[in-house]
Structure 1
């Protein structure tokens with residue numbers, strides 16, 4: 001029976017139970033989002049309380065700004081490092097742990113620990129690791145006779161350092177999610193393929209990967225969103241520097257809104273960021289849908 005045909009006395013309690021959640025969603029998510037959209041068309045300065053309507057002038061200013069275009073490029077580079085490392089690295093580790101049940105519980109806890117650490121605490125830990133004179137990474141490089149870089153003050157290495165910190169912080173969630181998906185792969189298919197002579201690589205490519213594709217798609221979307229929303233570790237490690245190499249969109253938004261006191265411009269940046277993330281997510285959905293439709297067509 002469809003929801004529209006339910007009697008009134010049955011559907012009314014459902015709405016009553018949903019009302020608190022819907023109210024919180026409207027107050028803390030939908031309401032602020034709509035206000036940000038409204039604010040993006042106005043010039044608003046803190047403590048002045050004067051809304052001056054400027055239309056799309058702030059959007060035009062952003063796209064004509066060299067600093068904003070540079071932050072967009074920095075964000076794309078940052079996401080281009082974080083997303084492949086996090087997704088492929090978590091897939092590799094999850095597959096290894098799935099093949100080693102005796103070590104699964106212990107390593108699962110180890111990889112999950114960073115997820116519970118705040119971005120500020122994680123960044124403080126990695127500041128010591130990236131120290132150019134007494135840091136652990138440069139110490140390891142010195143053992144091989146290599147002079148380590150100034151990780152957080154070199155425009156080339158600073159994005160790499162921030163990306164490694166982000167991957168370490170987020171990869172545990174992906175690993176746990178993929179391990180749960182791997183546990184649902186039918187053993188019968190694996191055994192049948194093995195009896196037919198398929199090696200481990202072919203079994204992974206034709207059985208395991210298609211079985212966990214929905215989970216892999218989900219963590220890819222979540223990782224992309226987290227990469228575009230990264231702020232805490234960047235603020236503590238590099239503050240957007242050096243030379244703007246880690247000045248991602250969210251950090252540029254923070255600067256314009258809270259350091260330059262241009263809340264209207266920051267709202268416009270938030271709207272653009274929302275459209276970018278939504279566009280990337282929609283593109284991923286369309287690609288998966290097209291791929292799934294083509295496979296069904298080949299099967300028929």
Structure 2
């Protein structure tokens with residue numbers, strides 16, 4: 001890699017999130033990757049397609065070991081991901097090999113063949129595989145950790161929603177925001193948040209591998225109830241065609257998860273409803289326009305399922 005990336009989704013996202021710092025990082029990216037090659041004696045290969053918020057490229061060590069370089073704008077979220085990967089230590093997730101927080105770079109186990117769990121045609125199988133990965137991921141949070149808790153994350157998000165005067169928030173359904181906020185108060189307890197969870201657990205963050213049938217990637221690294229991860233999974237729309245309408249699809253996933261996890265169906269539904277509203281608010285904040293609507297439409301359906 002010897003040129004500056006000037007176009008594409010990665011560029012748009014980096015500038016949107018990081019502004020001038022992002023522009024500068026994009027200019028420095030070729031040099032960052034060159035430093036990685038020198039520091040770790042790597043043979044750098046062409047990057048993966050569809051890059052979004054990080055530059056991700058396969059590489060090979062001097063010993064011929066296939067790895068992945070993930071580079072991003074150095075920030076607290078990236079450092080948090082590195083610390084989460086260290087804490088998970090490869091259990092249910094891609095192994096962190098090394099990292100340089102100043103460069104904003106991590107070296108990761110390359111998952112091969114690396115196909116997405118979301119590529120499977122059978123959603124029941126997708127759900128079963130996701131459960132097996134999630135159960136491996138759940139681990140006690142390290143002592144003296146600096147991870148966000150679900151309760152703090154949620155509290156701060158809704159506080160910003162309530163006080164933010166942006167036009168993008170004025171059209172959001174207030175009844176569902178009130179409902180979600182009430183549910184999160186019921187579901188979260190800071191004193192009980194001692195489990196490190198993924199934080200962005202969905203089928204496109206789970207890849208087929210050789211070390212284990214499926215392993216996760218890209219953890220946010222937060223502490224809280226593992227049912228938060230389940231809610232993220234349920235609310236992710238299917239990538240493959242389904243004969244079910246959205247309400248039927250949500251109900252089917254929730255029913256299967258309730259059975260496999262031996263958890264009350266209504267409890268899972270509450271988590272899903274609350275998360276769906278929160279993700280809709282984030283979509284409004286991050287993207288404006290009407291990108292919040294699908295999440296709130298899903299929340300309406302979940303609210304109906306909750307009342308059944």
**OP:** Have a look at 1, 2 and say which one yields 31, 59, 10, 0 for P(r) over Cα pairs in 20 Å bins from 0, in percent, as calculated.
**Re:** 2
Original post:
Of the structures labelled 1, 2, which one yields -22000 when helix-only ellipticity at 222 nm (-39500 (n - 2.57) for each DSSP H run of 4 or more, over all residues; to 500) is computed from its coordinates?
Top reply: 1
Original post:
For distance in nm of label points 7 Å out along Cα→Cβ at positions 213 and 245, which of the structures 1, 2 scores highest?
Top reply: 1
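Given a computed value of 14.6 for mean count of other Cβ atoms within 10 Å over residues 13-20, which structure among 1, 2 does it belong to?
2
For mean count of other Cβ atoms within 10 Å over residues 29-36, which of 1, 2 scores largest?
Top value of mean count of other Cβ atoms within 10 Å over residues 29-36, among 1, 2, belongs to structure 2.
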**OP:** Kindly point out which one of 1, 2 the value 28 was derived from, the read-out being relative contact order in percent (Cα under 8 Å, 6 or more apart).
**Re:** 1
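Coordinate-derived values only; no laboratory data. On a predicted model such as this, the values are computed, not experimentally measured, just so you know. Cβ atoms are built from the backbone, for glycine too; each structure is taken alone.
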